[in-house]
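Every number here is computed from the coordinates shown, using simple stated rules; none is lab data. Note that this is a predicted model, so its numbers are computed, not measured. Cβ atoms are built from the backbone, for glycine too; each structure is taken alone.
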Structure P
Amino acid sequence: MSRALEPAEPILSAEGTPYSPRYDDVYHSTEGGLAQAHYVFLGGNGLPQAWAGRDQFVIVETGFGQGLNFLATWQAWRNDPQRCRRLHFVSIEKHPFTREGLAQLHAGLADMLPLAQQLQAAWPDALPGLHRLAFEDGGVTLTLALGDIEAVLPKLVAGADAFYLDGFSPSRNADMWSPLVFRGLARLARPGATLATYTAAGFVRRGLREAGFDARKAPGFGGKRDMTVATFCPVWKSRRHAPTPAPEWKVRHAIVIGAGLAGCAVTERLASRGWQVTLFDVHDGPARQTSSHRAAAMHAHISSDDSLLSRLSRAGNQYALRAWAALAGAGQPVGWHGCGVLQIGENEAEAEAQRAALEALGLPESFVRWMSPGEAASQHGAGVPRGGLWFPQGGWVAPPDICSAQLRRAGDAVQSRFGTRVERIRRRDDEWEAIDEDGAVLASAPILVLANAHEAPRLAPMRHQVMRRVRGQLTTLAPGQVTALGSWPDCVVTGAGYLLPVSEDGSARVGSSYEADDGPLVARTEVHAANLDRLAGLLPQAAAAAGNLDAAAMNGYVGVRTVSHNRLPLIGQMPDEAAAIAAAPSLRGAHLRDIPRVPGLYAALAYASRGLTWAALGAELLASQIEGDPLPLEADLVDAIDPARLLLRALRHGQVGREEGHSSGLSG
């Protein structure tokens, strides 16, 4: 379970230097934090010269503190005409400052204050996990890893070109300078990666050497005689699963099939990295199928053990809100209604379980807190039968508006081919081809992304990716019907069903069913009746009025969700099932990184009823994998949504063999 974070306090020492009573140490030299950043960390890593002319440069830091190293590096990047195209800064912090604390500490930064204020504006809540913050229109990306370094570092997926070791003094915070940490840094190091730190402790140099670094003394900063610099050059010739260099794409062109929430998000994320995208959809525009409904809610998931679903949901919610805010900042608002979401238990026992989970996790109230039924009624007009979890950052939005905003943001980088059916795909001469029913090639590109939900198995073998279709029906209440029900909540209320606030036209929506996909996609009277029962359970005072409504006369939306075997999405590079089956005996003890993959073929599928939660983060994950960027999720979360996960399980259990081998059908 992820541990609750304890934020740092903006306390100054007698000399005016930021100080931590927890570790009885200052955050930087009394000679000045920015001067130390330039001399020790940039200078010790040969920056900015080391990134000159590079397409991508990745820095990993231990100890973000007040962010002075990041700000100094960002400013150096801005001022350098030979800067790399994309700078990634990955930093681990166990005790993050609050936004207000950072503002106090940054107040005297003079000409760097505008950058500091951008950092403060983007600063996340103190939630464990990875937080990706983008600046300079994506040119500078900060990935904050909040948590204990010994838990977080092994889960980072990145290839580092430089390291900043900036924890508190080894004598005050030994965990930051352990052999485990040095081995963790070596795991991330690309060949020739450099490292710098202010300390000259002998055991640090020895530990770095044992991990594969050539560590040596260098003249120190300020009053320190020495510091340590290092280069990664291990004596061993090979490493299993060593980080690879960022790929050098001769042509940045991708085909995306499917223009719903998944496909439009992938299109926008690739376009932000300079890719041209050909987007195919059989319908006459974006978001015409599963993503077509005009109102959908989003909130995080809470469990007492902070499960994979909870962590993925938290990461997806946080990233989606930042992504939509960035679209709005670029003049493409998505129409997000951040009214908050109240989630109540289906009964008193479930409500108690919710409260226990909340207490166990210790998450900040700005993210989730308990709300009593009295507060729900007085503050939000929600006459719920019991208290529940209040997500102040939750709300609702129309998915088609998100898709449209993303495609507008992609601009000329996307060629939309609506009303076009891709009949099959094939790999030829290192490129993917999308082919129509007459055999004509519609487009070719080195990358192809399947974002077409239940249609994906028609185009690519998916023997070991189990997906099913689940029908969902919403009920729309007309303005007069809403009025007749009495007080209606101004927030989203969810539990055994959910209801959304009143729309601009005075209508409201209640849902949703979750049933097998059988028969035509038309509204059913019995499902409308069931939705009205859900309404009565959420708002007991409206039960009598709801019972008087004629379900046979109700209108609503009907759609189909695509759901995986465990309701987690399928996001990542597609496995080469034929190659894996042929090598099945050698893969009995394999890990996901050992599974053969189909070159250039990726999936963004099975988002189920959490398309708002998964789509933006899933797109950033795919784009990062394609570009060789640090990943925005921890390794175990990436594994949890890997399209090869069921294939791996089958291989480990000896459930596949050579007799299953067959042609992939993707070449020729």
Structure Q
Amino acid sequence: MKKAICLSLVCAVWVCAAEKKLETIDVETNVDTELIKDVSGEDIKSADLGEALFKQSASVSLVRRSGIANDIILRGQKKDNINVTIDGAKIYGACPNRMDPPVSHVLTNNIDYIEINEGPYNVEDFGVLSADVKIHTIEPEEEFHGDVNLGLGSWGYKKAAMSASGAITENVKFLISASTETGGQYEDGDGNDFAGQIDREIAKGAVPASTQYQPQYRDMDAFEKKTVLAKLFWNITENQDLKLSYTGNRSDNVLYPSSPMDALYDDSDIFDIEYTAKDLGKYSKELDVQLYQSQVDHPMSTKYRLTATMDSNPMMPGIQTAYMTHALTTQMQGARIKNSFDVDNHTITGGVDYSLRNWDGRYYKNDIALPEKFFHSIWDVDTKNTALFLKDSVKIDKMVLDMGLRYDDTTITSANNTQQDNDYNELNGYLFATYNMDEKTAFFAGFGKSSRVPDAKELYWIGSMGNSIGTPNLEATINNEFDIGLEKKFDNATVKAKAFYSQLDNFIAYNSNNLNMMGEPVNAYENVDASIYGFELSGTYIATSTLYFDYGMAYQRGEKDAPLIGQTGTNMPEIPPFKFNGSVNYDYDETLAFKAELIASDAWTHFDVENGEQALDAYGIVNLKGTKEWGAFALTLGVDNLFDKTYAVSNTYNDLILLPTAGNNFVMLMNEPGRYLYTNLQYKF
């Protein structure tokens, strides 16, 4: 695969054609959908989509783990509570410690646009509990064109990306995109790189000295990453299309300083086939058939840490002979068939959705599998879902009424005969109304019910000492949610406000009190009823023909109905405080543009202290960027965190294994990057 990526990079260089500027994306979305466009242009300095979303949306918070592959929180929810698809294909990470979340398997330079749909208003996909993130990658175009990007940044960051697209024949189009990048350990505002941040925690007594990197690895790069995206679109007839695509990601030596292990590599592949036929008859306005497969291979290890030398031969000090590796794989196979047609003022869509996920994890010591009792962390678990869904969109004068139903039948089975199988059946649905009072004013409100089943980690996870961390009899989480909002357009401004209330039945929470006599977690996951509510406000203001402003703010608050067993607190975990995103944009002319943005957050005052969370200070950072175009060339210069602030955005919930171990009241808090300078040179052909 690495050879294929290198060949793709070479081929892309040799393709040349006429210049083509990025066109405005015209996407039809619901009034409550947040549309994020031109991610590749706005965040060209990094492969990390999680960080890009954090910068562009006030609703999105970041879970910082490394220089790349960071997770997101949306409306106080993450993990399987958020549905993530890439061109309609569902992908999961293999790591139970969230080192490879779904958003990490696609690069910003390959993204066309992203839809963020908050709430339970999607019946086409499996497990849309509280939010839906639809990532749409770039597509082939008729005209032959391409681009080359070369980027440099602080702490040794280097990136090269290339793409080419065009028509092979009158009815066949192709696209090829490839990239390679490396980055060193970033420094926080205090000048500490990854190893330095661990030193800081060791000095405070928060983590053991053995968690530090070995001397020969102390200055190693934070990550290396290569990707390729290939697409072939065939216009079979005037009303039939076939789309084939492949996405490959190869990440090596990714450091996760706040965790006890680092990723030796993280490889993923996504294969996607989609067939669309339009106007087949009265009862088939559009027929869509999609087949996909995604797979991830993720071994993480203590190989680079001092813990790997603890059991070394005393005659050979410093020689690592006792490193642990936790190797995991996951594969997702899916199929969806849907058909839509019009009847009077109704647009009806119905279909079948199927998916099968396999998840398997094993423990190794010095690359040798541990004895059978300790061999598997996740024992070859299959999660099979079959669903029927039906949607109807009704236009009644100034009102549009959307409604949907979905019936899920889910079976979860483990290859370990001592672990019970689980079956879940649920009927979900929603009703969403939009009232367009006039061309500039729209009101919307919706109520929906959705669910998500426990994953294999929450049900069956076994620790490296043979302790059963998972809880095999967990119930599915049910979300009953109400949303209301307003969108108003003025001559030179837009405003959107919305609020929500979510009642979560059987929310799956981590209970740090559930320990065995050895102090290891056992049956650590627990169902609890809870509620989350909040509001969002966003908009734009055009001051002049060259000066305009964007802003967004979000707040949410969550509380359990009752404390977990053995605890007294009721604060929900991972509920970020009030956050504000704002930017000033100045277009001097068609070739020169400047942007200044402020990202700010209140302090964490409501958090789940009994399960590892801690108080975080408020912060405010300023980012600057400027772009100048000369014909086919464009040069971007930027600085993030202009004033070199030291701050942290993600908390330390014990659902993640952070230094030193789960169950310890003191774990490592990871700071964000300090002042970061970057530049990017682009050539379009």
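For this structure, a couple of remarks:
- Origin of the value -1500, where helix-only ellipticity at 222 nm (-39500 (n - 2.57) for each DSSP H run of 4 or more, over all residues; to 500) was derived from one of P, Q: Q
- Read-out mean count of other Cβ atoms within 10 Å over residues 347-354, computed value 17.2, structure in P, Q: Q
- Origin of the derived value 2.8 (distance in nm of label points 7 Å out along Cα→Cβ at positions 107 and 587; candidates P, Q): Q
- Which of P, Q yields 0.35 [FRET efficiency 1/(1 + (r/R0)^6) of positions 243 and 499 (r between Cβ atoms, R0 = 35 Å, to 0.05), calculated]: Q
- When FRET efficiency 1/(1 + (r/R0)^6) of positions 363 and 523 (r between Cβ atoms, R0 = 25 Å, to 0.05) is computed for each of P, Q, the one that comes out at 0.80 is Q.
- Computing Cα extents along the principal axes in Å across structures P, Q gives 83, 65, 48 for structure P.
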